[in-house]
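Following this line, the structures themselves.
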Structure I
Amino acid sequence: MVIAFAQPQQATLVAFRGSLIDFVDDPFYTTEQDSVRYIADGLLVVEQGFVREVGSFDRLHSQYSQIPITDYSGKLLTPGLIDLHIHFPQTEMIAAHGEQLLEWLEQYTFPVERKFQDSAYAEQVAEIFITELLRNGTTTAVVLASVHPESVNAVFEAADRHHLRLIAGKVMMDRNAPDFLTDTADSSYYDSKALIERWHGQGRSLYAITPRFAPTSTPAQLHLASKLLNEYPGTYLHTHLSENVNEIAWVRRLFPESQGYLDVYDRAGLVGDRSIFAHCIHLTDAEFQRLSEAKAAIAFCPTSNLFLGSGLFKLTHAKSTECPIQVGLATDVGGGTSFSLLQTANEAYKVVQLQQQTLSPFQALFLATLGGARALGLEDKIGSFAVGNEADFIVLDARSTPLMAFRNPAISPSSLSELADRLFSLLIMGDDRAVKATYSMGKLVYGG
């Protein structure tokens with residue numbers, strides 16, 4: 001399949017036929033019948049980029065018979081996938097060999113990120129990065145750029161060209177990194193401030209204030225990050241938390257006055273309802289509880305956690321009734337090994353299995369769609385086919401490879417149990433080949 005970045009459609013009212021699946025509630029806390037909306041032969045009606053109506057084809061087709069209808073019968077239409085944590089500058093170093101987190105950063109990550117002071121290079125990689133998101137059905141991503149403002153401008157500009165919703169920010173790090181990658185507390189504040197004023201709320205762009213992780217920021221830098229959050233309501237805080245046991249020990253040495261890793265961010269005023277913490281593998285019970293109370297979100301990064309040997313995220317703890325936390329899936333490229341959130345869900349299933357627990361296919365898809373949207377506080381815009389939402393959606397082909405065609409019949413599932421089996425095969429066997437088309441605000445941006 002070739003990339004096809006489409007021109008904006010001329011019609012203001014269009015429709016798409018296929019098997020529609022989205023969520024009206026959280027399947028971790030409700031039954032499948034109460035959380036999953038499935039229409040075996042459905043019609044998604046889009047007006048000027050927003051969802052106008054969703055229903056069965058039989059009920060709606062006569063009402064919309066005069067408008068263009070794109071027929072994806074036999075395919076699954078789901079909301080666009082949401083990647084809650086990914087490193088844009090690490091695109092070229094995906095699958096760099098092994099090592100544990102801290103050694104991997106020193107050997108691979110930091111030398112690559114140095115290149116992003118060059119605007120032309122940053123723009124080249126940004127185009128490749130956005131192309132890979134679209135190829136894999138990702139229509140919203142929370143992105144770390146490099147320390148260089150040029151990298152932030154490049155990725156926002158590329159996303160804007162292709163109508164994507166992007167949340168991104170300049171990495172802030174004023175210590176414990178090579179000289180060619182460090183800023184200062186003051187320069188990171190002023191650079192971030194200028195980027196926020198340029199990009200936050202422009203089109204579909206939103207800004208995330210992004211201290212890389214506690215070891216690479218002084219207390220002064222973390223406090224200035226908090227100042228930015230207070231000065232610019234609606235921005236996000238995006239960083240790493242409790243990924244690696246050696247990292248946690250390092251944080252303890254650097255911040256001896258704190259009660260733990262999360263407390264470092266809490267003391268700086270960085271733990272709130274717009275905070276996104278990636279990994280969170282080795283949290284204490286008290287830290288789980290604090291994240292729940294603060295309504296902060298966790299980005300679950302299974303391919304990266306396995307690849308770097310970091311550990312197994314306690315998903316069932318995070319989604320418990322005792323301390324419920326908003327969780328979304330994240331590829332974490334380049335520690336993560338694939339841009340595909342289908343493959344990420346595959347690994348998430350295994351991470352949970354290794355803890356003698358289970359993750360249903362509906363729960364996995366929820367994490368990649370409405371779960372991610374709720375984690376971002378954007379469920380009124382993305383993550384489902386709710387009327388009025390931005391029409392970001394993808395077309396999935398459960399018969400996209402010879403083996404998948406053998407595994408899955410051509411006929412659409414007629415019940416939730418049949419749908420669960422079809423969806424599970426997609427999550428376990430699927431990758432970018434299963435993404436037949438990607439639409440952003442009703443416009444075709446990949447495939448066809």
Structure II
Amino acid sequence: MSEARILIVDDDLALLDMLSKGLAKRGFEVETVTTVADAQARVGPDAYDVVVTDLRISQDDSGMHVVRHVQKVAPDLPVVMFTGFGSVKSAVAAMRDGAYDFLQKPVDLDVLEAAVRRASERHALLRELHQLRDAQGGAPIPLVGDSPALERMVEMLNRVADSDMPVLVTGETGTGKELAARTLHGQSSRRDGPFIAVNCAALPQHLLESELFGHKKGAFTDAKADKDGLFVAAKGGTLFLDEIAELPLDFQAKLLRTLQEMTVRPVGAVEEVKLDVRLVFATHKDLADEAAEGRFREDLLYRIQVVELSLPPLRARGHDVLKLAQVFLEEANTEAHRAVKAISPEAAKRLLAHDWPGNVRELKNAIRHAVAFCPGDELRREDLPDRVQHAAAESPAPMSSDPTQLVSLAELERSYIQRVLAASGHNKTEAARVLGIDRRTLYRKLKEYEAEEGAA
């Protein structure tokens with residue numbers, strides 16, 4: 001990795017020479033200017049990694065002008081400011097206007113080097129995050145982590161990304177199902193085509209067919225002109241249908257025919273339109289249960305479940321929680337114009353202890369909350385939301401040595417199955433995989449438990 005590129009702004013030539021030579025000896029690429037105008041002419045989105053400026057550059061000019069210019073043209077570029085005329089008021093004003101750090105003269109080179117390294121690392125991470133967002137087609141976060149649960153899912157995703165087979169993404173609310181769909185699209189041969197996401201639960205039932213399949217002019221009262229539906233609008237790309245379990249049964253029949261023929265008939269049209277689209281579906285519900293209860297067509301389930309990607313809940317991903325927390329910390333810093341640099345060990349313990357029922361989405365909002373309330377540069381336990389602050393890791397109760405307190409093997413099996421089922425978000429397919437049994441065996445055991453409870 002190449003060293004950071006630094007621009008130093010100061011009208012004190014002796015100090016400028018000392019700082020530039022000192023930082024250059026420590027491995028940085030350094031350029032210097034003596035006026036705000038020269039600094040403004042050189043600063044751009046990719047010109048430097050850190051700007052270092054004096055607060056008072058001349059009698060008529062101020063480093064605050066440098067800070068404000070940087071905020072306009074390169075808002076992620078950190079500015080480290082120093083001054084011999086410093087005060088708490090000056091530091092607060094500088095930080096409020098976007099300065100990353102504030103140092104007092106006389107400048108200690110070791111202190112300056114540490115500040116510059118922190119700033120350049122932050123700039124590099126922000127740049128990487130932006131690149132990841134671009135690569136993911138605007139997705140809010142990358143698939144971060146190296147837990148076995150996530151790695152299994154990513155391996156499956158990579159294997160099927162470049163095919164046109166329909167994919168069903170399952171998982172609890174907040175686990176990142178749309179992100180998985182965007183990743184599939186971004187790694188496929190359709191990556192240059194559109195990615196269109198639709199929340200089926202948010203579409204009014206009377207508009208479903210028109211929105212998805214399109215309509216002809218005059219097909220109904222408000223049909224003022226022909227309109228392509230989203231299936232056609234996604235031509236050459238990917239259509240992501242989230243909350244697929246919320247579709248009404250009558251529309252499920254129409255969707256089934258569309259998937260079988262890969263054509264749609266717009267409302268009011270006579271001819272069908274051929275489709276060129278990759279379809280990804282998602283739900284937080286167990287569709288096999290929905291089909292068994294008559295709320296989802298079994299034949300449609302078989303059609304969309306060609307490949308199923310089951311996203312693990314956050315509580316099953318171990319230390320991925322801390323990796324994701326670091327990503328969200330940088331995002332929250334940018335959003336709130338803050339510079340929280342680390343997560344304290346006590347806060348990290350609470351993050352690991354919490355069970356995250358809202359999954360990745362809940363973690364992101366918890367970190368945003370903490371950054372908003374953090375008074376310094378380290379996120380503390382007390383900055384976290386109350387529900388996370390008081391999380392405590394559960395430890396299993398010790399096994400009793402009293403035979404009368406022990407349980408049968410059948411009771412132990414039942415307890416363990418129920419724990420795995422809860423940990424998998426009641427996704428029976430995932431629970432069966434973890435338990436090492438097939439779905440039929442799991443269903444049979446659950447029916448037996450229900451019967452025992454009914455007879456009790």
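The numbers here are math on the coordinates, done by the rules we state, and not lab data. Note that the structure is a prediction, hence the values are computed from the model and not measured. Cβ atoms are built from the backbone, for glycine too; each structure is taken alone.
Computing distance in nm of label points 7 Å out along Cα→Cβ at positions 243 and 323 gives 3.1 for which of I, II? Of the options listed, only II reproduces it. Give the label, chosen from I, II, of the structure having the highest value of distance in nm of label points 7 Å out along Cα→Cβ at positions 19 and 99. Ranking I, II on distance in nm of label points 7 Å out along Cα→Cβ at positions 19 and 99, first place is I.
Hey, Kirkwood radius over Cα pairs in Å derived from one of I, II reads 21.9; which structure? Please report the intermediate quantities before stating the final value.
On the way: I: 21.9; II: 26.2.
The read-out comes from structure I.
Could you figure out which one of I, II the value 18.9 for mean count of other Cβ atoms within 10 Å over residues 163-170 was computed from? Here the read-out was taken from II.
Which one of I, II has helix-only ellipticity at 222 nm (-39500 (n - 2.57) for each DSSP H run of 4 or more, over all residues; to 500), as calculated from the coordinates, equal to -14000? So the calculation was done on II. One of I, II was used to compute relative contact order in percent (Cα under 8 Å, 6 or more apart), and the answer was 12. Which one was it? Answer by label: II.
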